Structure P
Amino acid sequence: MTFTLDARLNNDCFTLAETPTSVWLLLNNSHFPWFIIVPKTQIEELYLLPLPLQAELQQQSAFMSEFVATQLPCDKLNVAAIGNIVKQMHLHIIGRTETDLCWPGVVWGTEHKMAYEKPEVLAIQAKLQSFCKQKVINSVEFASLQ
């Protein structure tokens, strides 16, 4: 099986890291700490994933949720698998604050967008890398963003 990241995700996100089973992305919108986990599969629906991949995706979602909740500004987490426009299976993990531009509404399709500066992305990736080390997660290969 050859895995190819959906062109829209590739265009709209920074690839932060990969695991043997997934790719970890950061949406290029600095208004929200918005991460996306993409399992390396052609299957488009969560319930159709083999149970071991479902379990791995759940573990990664919980890990990324803990990262966002404890390491970044966050009052509430939004975790979802919508996939109406991008059909490739992916999970969104978004840190929300009561002062963000969309609160308390949804962030899907927001017109509020501001690209990250490269140092901000590198800082987030470094925090994620440090969090992985703290949690003894060794199966993550971090992308070169230089």
Structure Q
Amino acid sequence: MNSSYIVMLFAGIGVPVLAALNAALGRTIGSPAAAGSVLFIVAFCVALVVALFTGPEGYGKLLSAPKHLFLAGFLIAFYLLSITWIAPKIGIGNAVFLVLIGQLISAAAIDHFGLFGANQTPISLTRAAGIAIMAVGVFVTQKV
């Protein structure tokens, strides 16, 4: 198996763990927003260290990057804060289930239209059926 696939598998494993940990931190300290900001401070420090070791020259190119690409920062903040606030109310499984359904839909659209420089992979009937089966599978895991 390609090592990239393994890395992404572990990233996927980390999403519900992240949601559970940060939701618990938010409950413990009484502030989901404070828990989110602490998580971002830790994440920033980790990302900074990795960037300094793997390619700090990227920071010099930030001003020339298209400004709409920085929307990713808003989206990760939205994800983190929403899951930190909502997961304790509806459960980690249900929160992640809804996130997965959203990811399936947006990933298919991004690939189909080749948005943001992604490789264009049109949605065929087979691919649509596979996405639908995945969505049903995620739904079934939450209903059992």
Structure R
Amino acid sequence: MLYYEDIDLGARYTSREYYVDKDELIDFAKQWDPQPFHIDEEAARGYPTGLIGTSVHSYAILTKLLTESDQEPPAMVAGLGIEDWRMPYPLRPGDTVHAVGSVESKRESKSKPEFGILVSRSELINQDGKVVLTHCSSGLIMKRPQSVVA
């Protein structure tokens, strides 16, 4: 487990690839965002975007890929917020995406000295190098436990 002290500024992580199946895209949207351009291929033809995935689905994939990466997991306790959420390009059926995470900043917590605050940028990128989703998130991360001297 990576503690606050172990995290390097600028550290960058890249995930494995993930194929977005059309049925998965539609099923997810039917449950969480049932708009015509997310759930009905025929109806989506009447929209300029055609059939596209939901932003929530993009976020779920991004989170899964970063969480399952080969990197040692951070000692994260809680998410504190998400800012600068952008969706410059839609998630489409048949996309192969991967996630990239990078550490933007870190600081010690003023109110909880046993924790630090980590700010990272995450991106979901498709097979053409287009960014599907990007955001900055901050989280509370444990500091390395102090040894007890007897």
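We did not get these values from a lab; they are worked out from the coordinates using the rules stated. What you see is a predicted model; the values in this text were computed from it and never measured.
Using the calculated result 30, 18, 12 for Cα extents along the principal axes in Å, for residues 3-42 alone, pick out the matching structure from P, Q, R. Don't jump to the answer; show the numbers that get you there.
Numbers: P: 30, 18, 12; Q: 39, 18, 9; R: 51, 19, 14.
Derived from P, not from the others.
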Structure from which -5500 was derived, helix-only ellipticity at 222 nm (-39500 (n - 2.57) for each DSSP H run of 4 or more, over all residues; to 500), options P, Q, R
R
One of P, Q, R was used to calculate Cα Rg over 2.2 N^0.38 Å, for residues 19-82 alone, giving 1.16; which?
P
Supply the structure label, taken from P, Q, R, corresponding to Rg and Dmax of the Cα atoms in Å with the calculated value 18.3, 72.
R
